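**Student:** These are the structures in question, set out in turn.
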Structure 1
Amino acid sequence: MANTKFSAFLSLLLVFVSGIAVGGFGYRAYNTKLGPPPRPAEKRSPDEFVKRAVTEMTREVHLDDTQITQLRQIYQETFAAFDQHRADHNAKLHAEGQVIHDNQVEKIKSMLRPDQIPLYDALRARHEAERAARHKGDIKKDQ
C-alpha cells in the first residue's frame with residue numbers, strides 16, 4: 001500500500017517536473033527563434049545618408065568623378081528643398097487644416113436635420129474642450 005502511494009506521488013512529481021522542463025525549453029526556443037524585438041531605425045544625418053548613397057551608387061552604377069560631384073549636388077539641393085517644404089508646410093498646416101475642418105463641419109451640417117444641428121454643435125464644443133484640455137496637459141508635461 002505504501003509502495004503504491006509512493007509510486008503515485010513519484011509519477012505525479014515526474015509529470016510536473018517534466019512539464020516545467022518542457023515549458024522552459026519551449027519558452028527559450030520560442031524567444032531564441034524570434035530574437036530580440038527590432039530596434040527603431042536610427043535617424044541618420046543628411047551627410048551620412050549622402051555618403052552611403054554615393055558609395056552605393058558608385059559601386060552599383062559605376063559613377064565617374066563628375067557624376068559623383070553632380071549626385072552630391074543633387075542630394076544637397078533635395079535636402080534644402082525638403083527643409084523649405086517642411087518649414088512652409090508647418091507654417092501653412094494650421095490654416096489649411098482649419099479650412100479642411102471647417103469644410104467637413106459644413107458638409108456634416110448640410111446632411112443634418114435642423115433639430116440635429118444644435119446637438120452636433122454641442123458635441124463639437126465638448127470635443128474641442130477635451131482636445132484643449134489634452135493639449136494643455138501636453139504643454140505642462142513638456143515644461
Structure 2
Amino acid sequence: MTLQLAPALRDRIREHLTAAYPEEGCGFLLGTDGGAREVRQVVGARNTSAERHSHHFTIAPEEFLAADRHARQSGLDVLGFFHSHPDGVARPSSTDVEDAWPWYSYVIVSVAREGAGEMTCWRKAGENGPFEQETLR
C-alpha cells in the first residue's frame with residue numbers, strides 16, 4: 001500500500017497542523033485511486049471534538065459532506081484524513097485504530113512547539129483487519 005503525496009502538499013499539511021498546535025489539527029486528503037493512490041489536494045478541517053482537543057479530533061459530518069462534494073466536483077475522491085499528535089509520536093493511538101474506517105488513508109504528523117516533525121500514513125485492512133502502515137511517496 002502506497003500513498004503518493006507531493007512535497008508541496010506535505011508542506012500544506014504541516015502548516016495547517018502547526019497552526020492548530022497545541023490542539024490536534026485535522027483535514028482531508030483528496031485525490032485519485034487508480035491502483036496507486038495519489039493525493040491531489042489537501043483541505044483543512046476544524047476539530048469539533050467535544051473531548052480534549054489536544055488528544056482527539058472529530059470532523060463534523062457537514063464538513064465531511066462538503067469535502068466530498070468538492071472532491072467529486074473536481075473529479076476526485078476523499079482518500080482519507082490527516083491529523084496531528086501534539087507533543088506525541090506519528091503512530092496511531094488506540095483511539096485512531098478504533099475509529100478508523102477501512103479503505104481510507106490516515107496521515108499522522110507529530111507536532112511540537114518547534115513545528116511539525118515525522119509524518120506517517122496508515123490504513124485499516126478490512127472491517128476487522130489490522131491498521132497497517134502505508135508507504136508515503
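**Student:** Quick check on the output: 2.1 is distance in nm of label points 7 Å out along Cα→Cβ at positions 49 and 73, derived from one of 1, 2. Which one produced it?
**Tutor:** Corresponding structure: 1.
**Student:** Another question, then. For which of 1, 2 does percent of Cα pairs over 19 Å apart, calculated from the coordinates, equal 46? Numbers along the way, then the final one.
**Tutor:** Details: 1: 80; 2: 46.
Source structure: 2.
**Student:** Still on this model: Of structures 1, 2, which gives -7500 when helix-only ellipticity at 222 nm (-39500 (n - 2.57) for each DSSP H run of 4 or more, over all residues; to 500) is computed from the coordinates? Working shown, then result.
**Tutor:** Numbers: 1: -31000; 2: -7500.
Derived from the structure labelled 2.
**Student:** Still on this model: For which of the structures 1, 2 does the calculation of mean count of other Cβ atoms within 10 Å over residues 17-24 return 18.8?
**Tutor:** This figure was derived from 2.
FYI, it's all coordinate maths here, none of it is from the lab. These numbers were taken from a predicted model, which means no experiment stands behind them. Cβ atoms are built from the backbone, for glycine too; each structure is taken alone.
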